[in-house]
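Presented below are the structures under discussion, each in the form of structure tokens.
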Structure P
Amino acid sequence: MVSLLEILERCNICPHECNINRVKGDLGLCKSSFKVKISSYFAHFGEEPELVGKGGSGTIFFSGCNLLCIFCQNYEISHLNQGYEISVRELADIMLELQHSKCQNINFVTPTHFTLQIIDAIKIAKAEGLTLPIVWNSNAFEKVETLNKLNGLVDIFMPDLKFFRNTSAEILTTAKNYFDFASLAILEMHKQVGDLIIDKGIAKRGLLIRHLIMPENYSDSFEVINFIAEKLGTNTYLNLMAQYYPSYKSYLIPEINRRIYPDEYKIIVVYAKSLGFRRPSYIFS
């Protein structure tokens, strides 16, 4: 079996396949070396209600990113790579601490570039009593081969399916072929965990897809919704997010250098409803 060190000596865990030696400290597009780097962790009460419950979502924010959207609202963490390094052992301890704090789940935010280290940490934490559902909160720019390593370890996949047209991603991110990989990644996520299962108001297992609606339909929202309906069905839990605001280098593209208008959001929601989407009901009010 190939070891973690061997894989990261020629890193190819995400679609960029930088093939750089992270063990020696080389940095690829994600700006991350071998050691795990996080910006913060805490009980997050701003996630979907089904993730928050009474104790909050036990959220761990990883530094760096393999997508680097020019409009990123957390650019200090993703682009500027702010944070501090921790060991795999310390990451496992954080999970156990969040469980002790009565969080509803462990929520990994932007985890893709640290997938292999996270796998090791999950195994350690589970061996020492971790029982909370694991949430994989990613940008969906992932390889199926890497996601296969998560099979049986992740309970809830929560990708943000950002674009349908690769041309949109090429303008706004570092991924020229975003949808080619994101579409396959989401199908693999669904294959592993199925539709979202909610018990007594709390998500236990399954797929939850987010989609951030952007000005002037730069997020290809109609096409994204069509893809989900056709490939996964309208029982898919789809969160159409309205909280876009211009950040970081959004000013470089005048069309997205503003918040979305209420009518822009309403049109997308009405369209989703016309296809039969009803989950979650609270965003369709």
Structure Q
Amino acid sequence: MCTLAAVLINYIRRGQGKSLLLVHGLGSNWRSWRGIIGPLAARRTVVAIDLPGFGKSPPLAGTVSVETLADALTQFLREHDLIGTDAVGSSVGARLLLELARRGGVVGAVVSLGPGGFWVGWERTLFQISTWISVRIVRMLHFAMPSIIGRGWSRRLLLAQLSPRPAALAPGLLLEEMRSRATAPSFNVVLRALVREPTPQAAVVGQLQRPLVIGWGRLDRVCLPRQAARAQQLFPDARLHWFEHCGHYPHWDAPEETTRLILEVTADRE
């Protein structure tokens, strides 16, 4: 683990009960979870963060990589007396939580939704190019985003990579997501870091002391479903959960199922 200077991470806290950390995906901020924060906060103390360089959190100084982002997240947990807390991550957030689970002693039970990094060959190039093109479009059309989100056909075109059913999603959620992608100062550097990273390190069989579930949308067009088998191979103690008819963000497309899964995995066990 590298040594970090002070890291400022913005966060919100909702509810009461056992703590639960939420870590968003590339380009998002804590508001990406707002469709499930309410039901989770009825049972847990939810701590939802903005990763460095996203939302209201300033970028990391120096090198940005999965390792340094994971170090920053560990530092946040330590500073807020949250070491060992249960955690849920999406996309790059899911990838970071897998790294923390592999390190051991940092997080408790983990739900990792559509983690990046398990691509091979052309899949890596597809991820890089398609993500870069999509964010360029969002930046170019930032001024017209309310109108685009407000029309069914343009919403479907804009969000085809993220969700198979964008018409069913709340316009406010989508508008916030697109604005976050367009303005996040660390989007490009984190994207480059993800693409350049080697395949995640494997966890040893029997190493994980708490439950780990890797969730994947059957219709994920960002991290292709075929990558789920590689993730489970590298994390052999994990359980794989498939979200039918879901894209890259199960907490958008299937919020009730996602909430049930999270509460099940993070339930107290004797």
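Among candidates P, Q, the computation of log10 I(q)/I(0) by the Debye sum over Cα atoms at q = 0.31, 0.32 Å⁻¹, for residues 105-152 alone that gave -1.40, -1.43 used structure P. Looking across P, Q, the calculation of relative contact order in percent (Cα under 8 Å, 6 or more apart) that yields 21 traces back to Q. Taking distance in nm of label points 7 Å out along Cα→Cβ at positions 201 and 249 as the criterion, the top-ranked structure out of P, Q is P, with the highest value. Ranked by FRET efficiency 1/(1 + (r/R0)^6) of positions 33 and 193 (r between Cβ atoms, R0 = 35 Å, to 0.05), structures P, Q are topped by Q, which has the highest value.
Here distance in nm of label points 7 Å out along Cα→Cβ at positions 97 and 161 has been calculated and equals 3.6, so which of P, Q was it run on? Of the structures listed, the value fits P.
Figure out for me which of the structures P, Q the number -12500 belongs to, where helix-only ellipticity at 222 nm (-39500 (n - 2.57) for each DSSP H run of 4 or more, over all residues; to 500) was derived from the coordinates. Present the calculation step by step, with values, prior to reporting the outcome.
Details: P: -9000; Q: -12500.
Matching structure: Q.
Computed over structures P, Q, volume of the Cα convex hull per residue in Å³, for residues 25-120 alone reaches its largest value in Q.
Mean count of other Cβ atoms within 10 Å over residues 65-72 was computed and gave 20.5; which structure, P, Q, did it come from? For mean count of other Cβ atoms within 10 Å over residues 65-72, the value 20.5 is produced by structure Q.
We did not get these values from a lab; they are worked out from the coordinates using the rules stated. Being a predicted model, the structure only gives us computed values, none of them experimental. Cβ atoms are built from the backbone, for glycine too; each structure is taken alone.
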